[in-house]
Structure 1
Amino acid sequence: MDLKNRRCVAILTFALLLSFISAGSLSAQNQNIGGDLTGEPLQEFLRNNYTPAQTLGYSIARDRMYTILDNRSGKVIGVYTYFEMPVDPNSSTPRADAYDGGDGINAEHLWPQSKGAGNEPARSDLHHLRSTEVRANQDRGNLKFGTIPDSDVDRWYNKSSRDNTGLIYTTTAPPLNERDEWSKIKLNDRFESKLDTKGDIARSMFYFYTIYRNEADAEDSGFFSSMDDALLEWHDIDEVDSDELLRTETISTWQGNVNPFVMDTTLVRRAYFMEDGGTDPNPDPVFTDIFTETFGSVSSSTDIGNHTFDNTSFTFDGNGDIRESLPSEGYEDASGNAQVFMNFGDKYFTIGNINTTGFEQLALSLGIYSSGDTPLTIEYRTDSEGLWTDLVYNDQLNGGVWQLLDIEGSNLPAAEFLSIRFSKNNSQQYRLDDIQLRGVEIETTSADISYDLPKIAKLDQNYPNPFNPTTTIQYTLSSSEQVRLSVYDMLGREVAVIVNDLKSAGQHTAVWDASNLSSGIYIYSLRTESSRITRKMTLMK
């Protein structure tokens, strides 16, 4: 089949998959891949079932990426920068069109070629290839991914910089409210993508290391472990969307495999942050924001008692004032604008009526500016009449600059009425901003939870998927019902009846053997007396 015909088939496949998304047939988080496996056994299961049956070769893979995967209405979109390069989906020279003599877009290996992606089939595996503006690709090089404090950023990347200056990056930090739209780099250290692609990148990286672990470790055995925690954070904050689903499903029609970390978003934790057959014995605590106070903005100096605060359910007291004479800066997420100002002599600022019941491991952070290095006194009490207790922290103040105090090992208690007081009795000046209290929610034990059957029938994603030639389908019934589990081809013809019987309430498993059918996409349908549910699966021989 020549290139033109292959492209026509690919475009038809893309349109078909788009129709599935529009109908709501694709779903990332409803699949259960690997059953109860965790750790190394789960990784091995994924390698055995989701290694690509084939890759297209590097040239064809890039052609498909520029004309189909990353092409939106005749423009190829760069993953890090939103930079667009015109490429006709029917072009016979899409690589040259995208590259534009070195001034356009080329292919980014999210897992760098020098770190294990330099040989086939890893080099051409589309699950980790992305279209990228040439300079951004060059600068990222083989750096690990990771989160970079704003104060450590050397360059910020976004197409608006190139529109204004001709360079895809700037060394000047963009406005605070726009920074999530910019990628950034700490030179010779790490690269951080813009927010809306962080999850896509993380799931691609978990995929690559799972499938090509031997190749990756042979080149740099510490590369993955140097960024796995950051990738988990990115996976959590940027969830799977329809574009990511469509991308992995489209790739599966060429390679015979989806990215399982897209189709089942529990896999990241189960495969890499749990022990074999069990849970992580030392999980990192997950902190929840109890409150944040940024003090907003003021037109002129305002007494604390007259200021409107972010948190109207709390009480605020003090003999300082709120002003904007020295906006906070120099630490990540500094809000700027107004701050509490405590001048010479005895000054204090109190936040009261904070309910911290249901939390443990309370952590307090605040932006602070001091004219000297004498620590600020921080105290707490759990009722309006009680004695104040010192909150111990070890951070040293650096006079004359804003800094962030992050007190995670505090002795703050859980209480229904907690008050926190910041005070001084010296000649130094202090300014406070971005006061935040976080805590770890106390978990409910399994003994406190009751598990109910679904109110309607539930149909799980088959596994493995794609498969050859057998696959397992699980379904759950809320009550005893007549069940018909059937398979249809893409023309709507029934090609198999897997189950046609009366089944009891609970979970059931069926195995389907498709030895007599050809490769392709099939629909399986569960019909009961109360519901009908359909899903899609891919047979790849």
Structure 2
Amino acid sequence: MDLGNAFDAAVARQPNALAFVDGDLRQNFVGWQNDIRRVAGGLSDLGLGKGDHLVCFTVNSYEMATLYWACQMLAAVFTPFNWRATTEEVTFILKDSDPKVIAYDHSSRLAVEPALLVADASVVGIGKNLEGTVFSALLESLPISGPVEALDNDICLMLYTSGTTGKPKGVPRSHRAERTAAASVIAHLRYRLGDAALGVMPLFHTMGIRILLCSTMINGTFFNMQGFDVARALELIRTEKVNTLFLVPTMFHDLLTQDNLEADMSSVRNVAYAGMSMTDDLEKRCIEQIKPEIFANYYGSSEIFTFTFCDHLDEKPGSAGWAGVNQVIRVVRADNEGLANPDEVLSAGEVGEVIATMKSPEAFDGYWKRPDADIRSIRDGWYFTGDLGYLDEDGELFLTGRLDDMIISGGENIHPEEVENILSDCDLVSLAAVVGLPDERMGQKVVAFIEPSGRDATAKALDNHCVNSTLARYKRPRDYVFVEALPKSASGKILRRHLRDGNYNVSGGSLTTL
């Protein structure tokens, strides 16, 4: 079943169930279906058809989600990108994706409008005084009668990865891969019919799209947030009885700093994180303060959504768990040159690169117009993730960092997340990120960037904490930088490359040693 028909199946099942909430807008499934079909009719009049790309540069909104579903009805390819992009990045995306329609809003106006001339495409503006057809006019169009029949292998979505170097890579996703990935999440996390989800992960990110699709497939309610605001998130959770949270760890970190948390989050029964590792201390605090029935680490990627999952973090803190129901994983020799093969499997406890089978029905078929990236990442039917980790004696995966983030100091391999885990266990630290910076003698030195929890945080105090911990002495940070805030992506991931490049603000009154 293609995604257009999957939406109609949800409407047939529970037409009057509440589907989408965005501010004052509260829309049920049959009402949303009517809007989606009208918007699809309007997009068709603008020239969007089967296999065509609609590129979207907007914040999370009812309009953006409606454009996503309208694309599914037309068997078109929904292609969202970060609304915080620069004009240079927008220009690249428009040239790379060759869209028939471009949609944008006021959040991306300054970057998008100068780039519009590079694409021969119709334009849809969400809001007043923007270029092209106003979105509200699409809602007045003649509706289509139903979904265009798409094949399982037809592309329905193209996400762009925000790689640490080079240009973003397009990740085409088929109807089969997307629907299977959503079903996989529903099964692994044990979602229920009618669950209420917090829709704060960006819809240009694989987690945001996944939450939207899962919510629809189980006739749940998607409570939209344009961006992450702690107070607003807690208000929505409390007043709307949101019961499922699928977020990145930095969002949980911010939520847990609030007072009266237990009362605000008493409705939450299902908690999962993805996108980056969570420290053992933060996992423990989530369990103790939120008290969810289900608490899981979900490890995957845009290319193949599910790698592994762990739903027993109280027993195995930090575990990424076993392979998902559609997946097989291995840990093989790590090689930055891309010369390792899938049969160089390591023994339990040995750190190497995590690879996943491309036989998964959740897998993509290769990058958009990037055979060079395919050669590097796909070998002999296996996807090389670029993530480092090891399997324990029970066959469960533990991640230790990224291959390109690994620090080599004095010939020793040091994984940033191991050091961050130790630092995050210190009461003086609110948030920590560790990178390797050039060192004339050692090649690289370990440098810790710290969001302090108070004025007592000093390099000496943190070094004493590391000395008295389980961390090997050679892995200790040699320098500390106290910052106002660690740089994060729109999806909440800590951007280590910004720290390496010096893009941060030193915290006032704090003594750094760098």
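Between structures 1, 2, the greatest calculated value of distance in nm of label points 7 Å out along Cα→Cβ at positions 240 and 392 is seen in 1.
Identify the structure, out of 1, 2, from whose coordinates helix-only ellipticity at 222 nm (-39500 (n - 2.57) for each DSSP H run of 4 or more, over all residues; to 500) was calculated to give -6000.
Working: 1: -6000; 2: -8500.
Going label by label, the one that fits is 1.
Suppose you compute P(r) over Cα pairs in 5 Å bins from 0, in percent, for residues 272-407 alone for every structure in 1, 2: which one lands on 2, 8, 15, 19, 21, 15, 8, 4, 4, 3, 1, 0, 0? Intermediate results must be reported in sequence, preceding the final value.
Details: 1: 2, 8, 15, 19, 21, 15, 8, 4, 4, 3, 1, 0, 0; 2: 2, 10, 20, 22, 20, 13, 7, 4, 2, 0.
Derived from the structure labelled 1.
Identify the structure, out of 1, 2, from whose coordinates distance in nm of label points 7 Å out along Cα→Cβ at positions 312 and 360 was calculated to give 3.5. Only one of 1, 2 returns 3.5 for distance in nm of label points 7 Å out along Cα→Cβ at positions 312 and 360, namely 1. When mean count of other Cβ atoms within 10 Å over residues 336-343 is worked out for each of 1, 2, structure 1 gives the greatest result.
For the read-out P(r) over Cα pairs in 5 Å bins from 0, in percent, for residues 160-343 alone, a value of 1, 8, 16, 20, 21, 16, 10, 5, 3, 1, 0 was computed from one structure; give its label from 1, 2. It traces back to 2. When mean count of other Cβ atoms within 10 Å over residues 48-55 is calculated for each of structures 1, 2, structure 2 comes out greatest.
Which structure, out of 1, 2, was Rg and Dmax of the Cα atoms in Å derived from, given a value of 22.9, 70? It would help to have the intermediate numbers written out before the result.
Numbers: 1: 28.0, 87; 2: 22.9, 70.
Comparing all candidates, it corresponds to 2.
Only the coordinates and a few stated rules stand behind these numbers; no lab work does. All of these numbers come straight from a predicted model, not from anything done at the bench. Cβ atoms are built from the backbone, for glycine too; each structure is taken alone.
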